[in-house]
Structure I
Amino acid sequence: MKDPLFLRDFLVYLQTVKGYSKLTVQEYRKYLRLFFRFIQSQRNETPIEKTNISIMTIDDVVSVSLEDMYLFLHYCENERGHKPATRKVRVQAIRAFYAYAKKVKGWIEKNPAEELETPRLNRRLPVYLQEEEARRLLEAAQQQKRHKYRTICMTTLLLHLGLRLSELCQLRLSSIQNEWIRIVGKGNKERMLPLNESCKQAIFDYLSKERPPSPSDYLFITQKKTPVCPRTVQRIIKTLAAEAGISGKVITPHKLRHTTATLLHRNGADIRTIQQLLGHENISTTQIYTHVEKDQLQDIVSKNPLNQRA
């Protein structure tokens, strides 16, 4: 099913004018397609599975109200089981589209999405690996028989540099510049990160011993010489965690990012440095890594000079 013309125009605008990454544009497309399918199903009183948004027009965009948007979020929560964090990114996509509809295209005079509130998130402490668990994960990578050096290199970069999954998959050979590597993060924002000895060795081993010859500039490629996709990396990390005997928590590439930040902070790195490493735009996002663990908290309280044994 084709996208309506107004949606195609918006997606082109995001990538060419706003500089959004292809992955972000794809995500916005997915979110907005669901939103417009919901709107069409409400208007025509038909099941959402039978909608055809390719025939929607600007008039359909103009007719959407704030109430429609909240009904959509209600549908996402109750019919599709979306959690607050998932609904939040849908709100961001809707806001971006309607801001474009008003300010860039002039399709609407009043933007209903300006009053659309973001679902409140329950701020949870990040799940991460203890240092000993992280070492076991790296050891599990060393034991791989298939794609051994690629697996070691991926795992090393994730744990040492705290990369996002999308950043890892988008790495290019041309990103490596002597002892530094150029990372393209959210919103196509670039940052340069230093490579420590472990990272340099992992990259050297992968390039010299395993990476198939290919004109592709992508660092991580498959045997078919295509870029490794995010789902493949997720599966690799899940397998390594199981082989390392890490239980009681689901380990994903993003959990390794949490691990990097937590271990660095625990070993004396200041919050500003961690913010720069992770590519966080707002330091409040980074401050969650200043959390005090339960065992540390218990130890601190027990050392209170007023504490007396019974």
Structure II
Amino acid sequence: MRLEEAWELTRRLANELSQGLPRTFSLHPEAREPALRVAVGVSQGRSADDARIAIRGWTKEDIQRFDAAVLQRLSLPESELDIVITGRIYAGTATLPPAIVHLAQPCRPVRPGVSISHFAGDTGTLGALVEVDTPSGTELHMLSNNHILGNCISDSNPDAATLGDKIVHPGGDEGGQSTVVGWLSKVEPLRRQINHADAARALCDTSIDWDPEVPWIGRISGMATHVLGSEVRKVGRSTGPTKGRVSATAFSVPIEYPDGVYYFDDVVEVVDTTMPFSRDGDSGAVILDTDRKAVGLLFAGGQGVTYANAMFRVKAALGFSGFKGA
């Protein structure tokens, strides 16, 4: 189908999932019966201007329920559907794997890709250095996830962190000596309605040396616009430099967090190519295209898939003016 048709149909399906289905099939967390864990988005078709409806289910049963509730009524041919069972899609660091050694060690200058965390939170990845315009001038801030820098501030846990809290490098889970490198400055809280970004930033300690260059890749050159089908790269604390491909965009996705499932819109999906694109601990990494333009902020994953918040959503949520050195 044409790309424009796929966008429109995806929006309709996402709306039905969040509002229009009978309670048995509701995506809302308060549903009495098990919620339907299905994501819908747009994936690449046979050509650049051809698209399919991407459907991702945590389990085979989720796909079957979605088929009975929605797909059979729409009578879409199988050739226009891209269906994958992903397993549980989750954010966080339930099991922190060993890191690429030097990315988990204290370093100066501090740069994207290294281990970082809220002083009391899970360890993840410093994604980028961004600039924030203030009345007194331009400030340098670190970019990563809420569940890394903000200790997972949410509607149900609004006091998980406070602006001004210490941010440490390496992350507190690394088992070594961490030092304070900045202070939490802005967080996009997780909400029980539709979310668009798991993101936070922290003011950099300017007495420390900083380098905006992403190891193995180079400086971020700006923000990507057309991302579907793009070859992408990232550098994360756990897997270091990896490559993947944007397999779908505009996803509406249920993501599991320690305190429940939250729903995100405008999510970008990246699939593995030659090796796993990400693992626990890579959360917060910025995903870049081959022109070093930012595609998204890595925040969750499943079996062979990685999910990122679209960078335009992250920038809007956190209010930074651009990437340092772009």
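Tabulated results
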| item | result |
| --- | --- |
| If helix-only ellipticity at 222 nm (-39500 (n - 2.57) for each DSSP H run of 4 or more, over all residues; to 500) is computed and equals -2500, the structure in I, II | II |
| If distance in nm of label points 7 Å out along Cα→Cβ at positions 45 and 229 is computed and equals 4.0, the structure in I, II | I |
| At a computed 39, 28, 19 (semi-axes √(5λ) of the Cα gyration tensor in Å), which of I, II | I |
| Label whose coordinates, when mean count of other Cβ atoms within 10 Å over residues 141-148 is calculated, return 29.4 (choices I, II) | II |
| Structure (I, II) behind the derived value 0.05 of FRET efficiency 1/(1 + (r/R0)^6) of positions 69 and 165 (r between Cβ atoms, R0 = 25 Å, to 0.05) | II |
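The numbers here are math on the coordinates, done by the rules we state, and not lab data. What you are looking at is a predicted structure, and each value in this text was computed from that prediction instead of being measured. Cβ atoms are built from the backbone, for glycine too; each structure is taken alone.
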